[in-house]
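Please go over the structures that come below.
Read the figures in this text as sums done on the coordinates, not as results from a lab. Everything quoted here is computed from the prediction, not taken from an experiment. Cβ atoms are built from the backbone, for glycine too; each structure is taken alone.
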Structure P
Amino acid sequence: MQVLDVDRHSKFKVDRIDDGFLPHRHLETLTSLHHRCSQSKVPIHIIICSHVERSEKNLQALLDCAERSRLPVSLILVTVERTGVQGKFAAIRDAVKGQFCLFDDI
């Protein structure tokens, strides 16, 4: 995890995964988003799609953190390529039938 695992308050203050738990503000944001989605008349699912390139350690850290933090998500997808047929967009397109909106770190 390279976005949810770091909470940058400022240039000098950073919170990172602690004892396998996401930074508090990120977990609060996901929980709030999940609550809002559950109030929708149309089913909305939160999916985390992470690119983990040939690193068993990073993959295991992602899975451990998701379990420990009890992330309020419907699905976690892991890709081995950043783009292309094994990239994040392709993985989501293959897993989700219908419309979706992808937010990626920019």
Structure Q
Amino acid sequence: MIENTHGVTLSRAKEFAKPKWIKVWDEHKSKYDFETYEKKESSIFFFIWTQYEREIREAMMSCFDISEACHQVHDAVYSKELVETSVIEATVLEQTGFTVKIAS
């Protein structure tokens, strides 16, 4: 089922997320400086989303006889081999816990 727990995914996303910056006056230098004060929520969300997308694509690839012949494209996989979308959707649900609907 799901290899990654949500807590692990969140902590990893926070590691990679970009920080928020605040403008602070430095009296010694008589100019503004910038300091970080927390992580951007949008950046955290981005890393969580892309991690889950990757897990979903890997589950999709496992449905094909030659998974190495599949190509990952953004939020999908591409292969010349035909596999029923219902098989792919069921595999993704089983391996990741996510319900996906595939359009052709």
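To which of P, Q does the computed value -14000 (helix-only ellipticity at 222 nm (-39500 (n - 2.57) for each DSSP H run of 4 or more, over all residues; to 500)) belong?
This figure was derived from Q.
If FRET efficiency 1/(1 + (r/R0)^6) of positions 36 and 92 (r between Cβ atoms, R0 = 25 Å, to 0.05) comes out at 0.80 when worked out from the coordinates, which of P, Q was used?
P
Comparing P, Q, where is FRET efficiency 1/(1 + (r/R0)^6) of positions 12 and 76 (r between Cβ atoms, R0 = 25 Å, to 0.05) highest?
Top value of FRET efficiency 1/(1 + (r/R0)^6) of positions 12 and 76 (r between Cβ atoms, R0 = 25 Å, to 0.05), among P, Q, belongs to structure Q.
Could you figure out which one of P, Q the value 13, 43, 36, 8, 0 for P(r) over Cα pairs in 10 Å bins from 0, in percent was computed from?
P
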